[in-house]
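Several structures are given next for inspection.
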Structure I
Amino acid sequence: MKEKLAKIKEEALKQIAGSDALEKLNEVRVNFLGKKGELTTVLKSMKDVAPEERPKVGQMVNEIRDEIERVLEQAKTQMETKAREAAMKREVIDVTLPAKKNLVGHRHPNRIVLDEVERIFIGMGYEVVEGPEVEYDYYNFEALNIPADHPAKDEQDTFYVTNEILLRTQTSPVQVRTMEKGKLPIRMIAPGRVFRSDEVDATHSPSFHQIEGMIVDKGITFADLKGTLAQFAKELFGEKTKVKFRPHHFPFTEPSAEVDVSCFKCGGEGCRFCKGSGWIEILGCGMVHPKVLKMSGIDPDVYSGFAFGIGLERITLLKYEIDDMRLLYENDVRFLKQF
């Protein structure tokens, strides 16, 4: 038995010395000290040893186990030290080398223009309000005086989720939700993403952004609307900018108008940018329809208001003289870094 133990010790130390990886050291530990290891097997066969020899054999087993564990731990420490030193050599940092350039992003041109629009209207006392992009048919159409048989509800123009739920085609539903709260007066703008079933080209996209604005108070007139939009145009496009109102029709406003601004490129003389007319269309507006006020719980005999809608991309294209709307969404760094 003593000779067998001596051979086990010799073989274990030999295998430890020949190990070149931590995985191999672990195999040695299992083979000799594990539950089914050779030393454990010897302990299980102690019943075959003469009673007077058992204490000596048991002591010898324990000494060999301690010796193997000590050598294993020593070998493990040496391997870990070598691995750490090798890693430090590989990962050495040359502080004299140029540092990696940190590329810092910046605002998208749409965001730059939206911030400017919000700054202008907040300066006039407006509040910025947001609403859901997935909207009920009621808020997107019916509450805005657009009945069920109106062409705007055609599925070719609107993305429907169900018969009653859709992707909003405008941010006007935010105005309805604000009016329903009954907290008057109201002075708000509602910027956000909208969706329409349009083919992608230089001036159209199925997903774009609008900025809707609205005031509801006592004694609001069309003259207030004209003065507000004239001031907005001057702050956005320049002090010499003029505005022109053309009669139009919107279901949720009456009377309604489309607004042109004098071309800020040629000063109204006519150029390629304004197609020779001297004017550029920028938004639609009008007095809030009495039916819209009434459906939202506001008495149209006491209160009146005006509303307007601006296409954010259109303003961005005009302000920066961009010819193709698709450039705003292609994420071409060469284009975006110009802003």
Structure II
Amino acid sequence: MSKQTGIPIDLAPIEHWLVANGILDGAGLGDIRQLAGGTQNIVLRFSNGGRDYVLRHPPAKPRPNSNTLLEREIRLLGALAGSHVPHPAVIAACTDTAVAGSVFYVMEAVDGFNPTVAMPATVVASSAARHRMGFEMIDSLAALAKIDPATSGLSDFGKLDGFLARQVDRWASELADYERFAGWQGPDALGDVQAIGQWLTDNLPPDMQPGIIHGDYHVGNCIFGEDGRLHAIVDWEMATLGDPLVDLGRLLVSWPGPGGVKPQTMRVTPLDGFPGHAEMIARYAEQSGRSLTQLPWFEVLACYKLGLILEGTHARAQAGLADMATGARLHRSAVALLDEARAIIARH
């Protein structure tokens, strides 16, 4: 446990390494505070020499792949340097686990706000700022899709062969694995999940234009300025190579639509002023130059994947391993997402 109350890791070896390598002056880590979000990692903001930094470190009880995921983040953020994709710059990274027991890295501190935590009064009062936020997310996603993995040194960052074809079995297996949680009510409450998977298999896009994908692209993983400008996309631990339309589909299924607020709608207040689905799609087509004829498939995939992931928390909650209220809320979102998938299928 750190000398800083509530921080469950020892910061002394990290501080020593940063000072010894000339990243920080001898004063070390000052004004340390843990940031909200980053549920899979410990994220700390600290100051040194009149400048703020952010430390990203695996949880106190790391998962088997925690170090590998952090190494991938470090590599990905390095590849984004100099691009038009807003991201926090890596200042220093330590992949030698002998130093502090885990991989860690320090990045620049990005000032701004996370809309799912709190919206500044100026943004609440400005529908124009909220409209810009939506377009900024689209423009940044299009910029990411334009990066060539090969020329950016990421040609081996993911397995492209059969990427789309693997998706259904990957997430169906995740659902089946929840049977190990005693007390879970099972998949029947989600409706006919297998039918959605079969539709995805039967309507698999014939080809794809590969690129880098964030893997969990939504408003909660973005930091904005009060003028609506996107300062940084964060939490890249699920990034890989695949079809960038996966990210667009993920964004759209959480976006407010003409049907009003749904359980899966992004938890941001107020929602009015944000661009609508049609505007977002048109903007992406314009900025990316990609064909969107297969977009409904990616929206269904996003509903299917996210719904099955969220059901995992419900299964753990019913087994007494997670908060019951959170599990119930996420179950409602899972049901709503899978219902949305069926509605999209019915329209196509």
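Bear in mind that the values in this text are calculations on the coordinates, not laboratory data. What you see is a predicted model, and the numbers here were worked out from it, not measured in a lab. Cβ atoms are built from the backbone, for glycine too; each structure is taken alone.
Figure out for me which of the structures I, II the number 23, 32, 8, 15, 17, 4, 0 belongs to, where P(r) over Cα pairs in 20 Å bins from 0, in percent was derived from the coordinates. Could you put the intermediate results ahead of the total?
Numbers: I: 23, 32, 8, 15, 17, 4, 0; II: 28, 59, 13, 0.
The value was obtained from structure I.
Say we calculate distance in nm of label points 7 Å out along Cα→Cβ at positions 34 and 58 for every structure; which of I, II gives the highest result? Walk me through the intermediate numbers first.
Details: I: 2.7; II: 1.8.
Max of distance in nm of label points 7 Å out along Cα→Cβ at positions 34 and 58: I.
Which structure, out of I, II, was relative contact order in percent (Cα under 8 Å, 6 or more apart) derived from, given a value of 17?
Working: I: 14; II: 17.
Considering all the candidates, the number was obtained from II.
Figure out for me which of the structures I, II the number 18.5 belongs to, where mean count of other Cβ atoms within 10 Å over residues 98-105 was derived from the coordinates. Show your work: numbers first, answer last.
Values: I: 6.0; II: 18.5.
So the calculation was done on II.
Thinking only about distance in nm of label points 7 Å out along Cα→Cβ at positions 178 and 250, which of I, II has the largest value? Please report the intermediate quantities before stating the final value.
Numbers: I: 1.3; II: 1.9.
Going through I, II one by one, distance in nm of label points 7 Å out along Cα→Cβ at positions 178 and 250 peaks for structure II.
Among the shown structures I, II, from which was the value 4.6 of distance in nm of label points 7 Å out along Cα→Cβ at positions 146 and 194 calculated?
Values: I: 0.8; II: 4.6.
The read-out was computed on structure II.
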